[in-house]
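The structures considered in this document are given below.
Every number in this text was worked out from the coordinates using simple rules, so none of it is lab data. Since this is a predicted model, take the numbers as computed values, not measurements. Cβ atoms are built from the backbone, for glycine too; each structure is taken alone.
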Structure 1
Amino acid sequence: MAAAEPSPRAAQRRLRSFSRSARTHLVATGALGVAATVLTVAQAALLAHVIAAVFAGGEGLSAQGPALVALAAVAVGRGAVAAGFESSGRSGAAKVMSELRAALVRHLLRLRGAGLERERRGELVTSAVHGVDALESYFARYLPQVVLAALTPLVILVWILPRDWVAAAILAATFPLIPVFMVLVGRLAEHRTRERWRTLAALSGHFLDVVSGLETLKAFGRAGHQERALADSGERYRRETMATLRVAFLSALVLELLAMLGVALVAATVGVQLAEGALGLEAGLTVLILAPEVYAPLRELGAQFHSSADGLAAAERIFAVLDRPALVAEPERASPAPDPRRDAVVLDDVGFAYEGSGGPVLDAACLTLSPGETVALVGPSGAGKTTLANVLLRLADPSSGRVTCGGVDLRDVRAADWHERIAWVPQRPTIFAGTIAENIAMGAPEAATGDVCAAAEAAGVTEFAEPLPDGLDTRVGEGGRRLSAGQEQRLALARAFLRDAPLVVLDEPTANLDLETAELVDAAIARLLRDRTALLIAHRPALAARADRIVELSSGRVLEATA
């Protein structure tokens with residue numbers, strides 16, 4: 001069952017406690033907030049003293065040299081504190097953003113590997129990239145401003161109270177109204193921002209689907225329809241964005257109006273008291289200079305809340321993903337990874353069901369892979385062949401039953417240690433942006449150049465790479481040379497050759513190839529399977545015939561085995 005999305009308040013609490021980096025950042029922010037508040041009061045007091053001495057006492061500026069030096073020092077200090085705020089915020093934000101992305105990748109790749117195809121990838125990419133970037137405003141500006149908004153008004157009120165209790169009473173009565181209106185407007189802003197974020201995520205996912213299937217859309221004459229659909233999605237996003245901006249402008253109007261009225265009331269009372277002689281000029285000037293500073297942190301807090309709202313909406317989505325149960329369990333005390341070269345791999349009454357699938361994909365499946373044996377797994381589409389391979393690869397743990405090797409339950413072994421024993425050749429291998437050699441070395445990044453070349457030769461990659469101008473150094477993937485399906489499959493086989501693992505899992509490696517290319521890949525597969533334990537998911541009878549044993553899978557159950 002999918003985890004419910006956390007509330008905005010819960011997401012904020014988790015963000016603040018997410019890492020040691022965040023806690024250290026908050027402590028530093030608090031210390032800088034205290035310093036900023038003290039310097040604000042000191043600057044106002046010094047400025048009022050200088051003005052009162054010059055205009056009321058008849059002294060020239062030359063007589064105020066020490067006070068002016070102190071005033072300059074305080075101004076420099078405020079600038080340094082502001083820079084510290086920015087630096088501390090950005091540093092803390094960068095660390096938390098990095099750790100949040102790392103946690104998301106770790107959870108998806110290591111703990112939910114077989115569940116990636118069920119994720120809304122466009123929304124996930126938007127949250128992990130643009131959304132996490134938007135959290136910089138939350139940590140670098142919003143959280144520091146929360147500290148200032150909590151400290152500055154209170155300290156200023158304490159300073160003003162013995163000097164002008166009337167002004168202090170006005171400020172104390174008016175400035176709490178700002179947080180009240182901030183909460184009221186903020187709730188509306190949160191709702192609008194979440195709707196806007198959902199619309200952006202839907203637009204991103206739709207655009208990703210269109211780009212991925214552009215050739216199919218053109219072939220079926222549906223490109224124009226998708227163009228209109230994207231335009232409609234873009235228009236919905238525009239409307240949601242404008243609605244969010246209207247809320248932000250309303251918030252700014254309310255906060256500015258309240259602050260303006262509060263300062264005006266204080267100015268009026270100070271003026272009356274000065275005229276009556278009930279208040280000294282220096283004290284009155286100090287109150288007038290500090291009055292706007294009471295409201296300024298709260299007004300700025302409202303502005304920063306809106307600028308950080310995107311990041312908070314993305315954080316809700318990311319935490320919802322992190323809260324989903326892992327498909328792979330990591331043991332507290334791991335056993336050493338067994339060796340399929342010496343011990344049989346046994347699937348014992350294995351059952352598995354995906355979240356929300358409505359029924360088991362595997363149901364009491366039993367299979368034994370003896371050392372050095374090649375087993376072909378055949379069956380209709382949807383029978384559970386790929387899911388069985390995922391369980392064997394430990395991209396997912398069985399819901400019932402167990403998978404063992406040499407009597408060791410693989411759930412007692414770290415997934416990363418078991419992956420070291422396996423080479424995987426998927427039906428549709430992913431080609432990453434980089435050179436052909438770098439793609440081959442994906443599973444063994446420390447491999448020597450000679451070993452990469454040998455793996456390329458064994459898999460037949462050299463045959464199509466040598467005629468290229470840069471050979472194995474030719475760039476492929478995004479922004480590089482496009483490879484055919486057969487070339488991609490041979491590159492995936494080269495990865496398996498270089499990895500030299502005792503257990504090989506091949507998922508229909510010739511399913512989408514023409515006959516001539518399939519024969520080339522078939523020959524490379526024969527070389528790869530030599531002296532290795534292998535599970536071969538196959539549709540083509542010629543490929544299945546290479547196996548020592550053929551197992552049929554139907555509706556998640558092993559029906560029969562053929563010698």
Structure 2
Amino acid sequence: MKNLHFLFLCVICVICGQNLSAADKPNVLYMMSDDHAAHAISAYGSRLAEIAPTPNIDRLAHEGMLFENAFCTNSICSPSRACVLTGQYAHTNGAYDLGGKVEPGKQMLAIEFGKAGYDTAMIGKWHLKVEPADFNYYCVLPGQGKYHDPEFRVRGDQPWPRNLIKKDGMHSSDAITDITLEWLKEGRDKTKPFFLMHHYKAPHDYFDNAPRYESYLRDVDIPEPESLWNSHDPRFGSIATRGHDDELVPHIGTSIGDRNPRRSYSKDLPGKYPAEYPENYDPADHSKEEIKRLAYNAYLKKFLRCVKGVDDNLGRLFAHLEESGEMDNTVIIYTGDQGFMLGEHDYQDKRWMYEESMRMPFLIRYPASIKAGRRTDAIIENVDYGPTMLDFAGIKIPDSVQGKSFKAICETGEEPADWKKAAYYRYWMHMAHHDNPGHVGIRTKEHKLIFYYGANYDGGYRTPPGWELYNLKKDPHETVNEYDNPEYAPVVKRLKQQLAELRAEVGDTGEDYPEVEKVIQEFWDYDAADREKAKKLSQAFLATRTGELAGNKKPGKKK
């Protein structure tokens with residue numbers, strides 16, 4: 001009997017210990033908006049900060065920590081989401097492009113938080129094709145989802161993806177926040193800490209805000225980036241983005257003005273956003289400069305109205321956490337799935353390795369261990385977000401994870417001596433949708449080296465390979481390519497070596513797509529013979545693209 005009594009006491013102690021440890025664990029709230037660039041958050045102090053403040057997002061910076069050098073490893077929706085969920089680079093988790101998915105059983109964050117006793121939920125934009133089955137609860141948009149009258153896929157009687165709920169009469173940002181608040185108040189197991197991924201569709205292109213924001217910024221002229229007007233400056237870019245004699249300037253990168261004949265906001269937006277244009281607008285009545293400026297303002301106003309909707313909804317979410325007493329016991333993170341070009345270099349969308357696209361906002365608040373008002377220029381990547389969240393929850397990071405926790409940087413404000421010195425980047429969707437060539441590169445605190453290898457998965461549909469080097473200290477807006485400047489020859493040599501080593505370190509060996517790797521290796525040295533080949537490829541691609549446009553065909557076949 002004594003032994004049985006002792007065993008009973010041991011079981012009680014273990015159960016009590018488990019409950020105590022669960023109570024001591026922080027909640028983790030990971031909030032991510034689609035395409036929300038850092039320079040559209042006022043805490044980052046960009047040209048938009050005064051006209052379009054984001055007070056609720058800024059609160060995380062004022063009461064927590066802001067990361068100045070947070071980067072995605074592949075600036076496109078599905079791959080970035082897969083990197084966060086798995087802690088792995090695209091070539092490891094297999095989500096190279098918009099067809100990317102993370103199968104049930106491999107949704108690492110949901111699995112690890114669940115094993116540690118957390119109630120887990122995924123609400124909003126998922127965009128990873130398959131069921132988010134490893135979460136206890138999910139309510140996710142189908143694909144991109146709709147801005148208005150959104151539908152959501154939920155767990156139910158029918159197999160995925162047949163179970164749908166509808167939010168008629170609502171904007172997606174409002175609906176996603178309502179669903180999250182409902183889960184926090186009524187849906188979750190309140191005996192457990194929660195891990196919640198709360199993802200907005202906004203401000204994804206084409207932007208469509210809630211009607212209540214139509215007057216916001218109506219009579220404001222949006223400040224312009226200088227590079228909106230210097231896309232023809234020969235100091236910017238390379239043969240890869242301009243062509244040998246600027247013949248590819250119209251065809252690389254979709255545009256705000258009418259530079260790109262296939263896809264430009266100047267052509268697309270008047271029909272989509274007629275309220276942003278003069279009554280009875282006729283482009284024939286306006287100069288090219290006026291047409292471009294009208295498109296830029298329409299583009300930015302719709303984007304910033306979507307951002308306003310996100311920020312206001314975060315205010316609702318924070319108010320609930322305050323009321324429930326959970327604000328200070330929750331690790332709160334806000335980020336985007338990548339950056340976004342807001343007119344810089346006359347480019348639309350993201351995908352580029354240029355700063356506005358590669359940089360992500362990252363703000364974190366947890367007053368128990370993060371001092372208010374901290375900023376850091378430590379380099380972090382989206383593969384690091386997952387292990388950092390696990391670390392804050394006291395959960396062991398699986399061996400499958402390639403990213404590293406930066407919890408210590410958050411808590412001390414200091415960058416460890418052995419912390420990463422560079423971010424790795426690889427964009428695979430060669431010339432898809434927004435006419436961006438395939439490229440790979442490295443970003444340190446001082447420089448950025450980009451190699452546009454210019455080939456699809458089969459090594460075909462070639463654009464001219466070219467290299468670009470930017471001095472980020474002297475030229476933070478990346479307007480002058482220094483690759484061929486003799487003064488930078490030692491920097492080029494060092495960064496090429498560092499890039500090669502980093503590729504090996506992260507495991508991007510090229511074995512997955514060997515034909516692409518052949519192209520990369522062929523033009524790596526970029527000697528005189530390589531440059532002559534690049535000129536011929538430039539001329540050949542111009543002929544291909546001209547033929548496509550004449551025949552009104554879509555760009556060449558890609559995966």
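When mean count of other Cβ atoms within 10 Å over residues 72-79 is calculated for each of the structures 1, 2, which structure yields the highest value?
Looking at the calculated values, the largest one is 2.
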**OP:** Can you spot which of 1, 2 the value -10000 was calculated from, given it is helix-only ellipticity at 222 nm (-39500 (n - 2.57) for each DSSP H run of 4 or more, over all residues; to 500)?
**Re:** 2
**OP:** Using Cα Rg over 2.2 N^0.38 Å, single out the structure from 1, 2 with the greatest value.
**Re:** 1
Original post:
If you work out relative contact order in percent (Cα under 8 Å, 6 or more apart) for 1, 2, which one comes out largest?
Top reply: 2
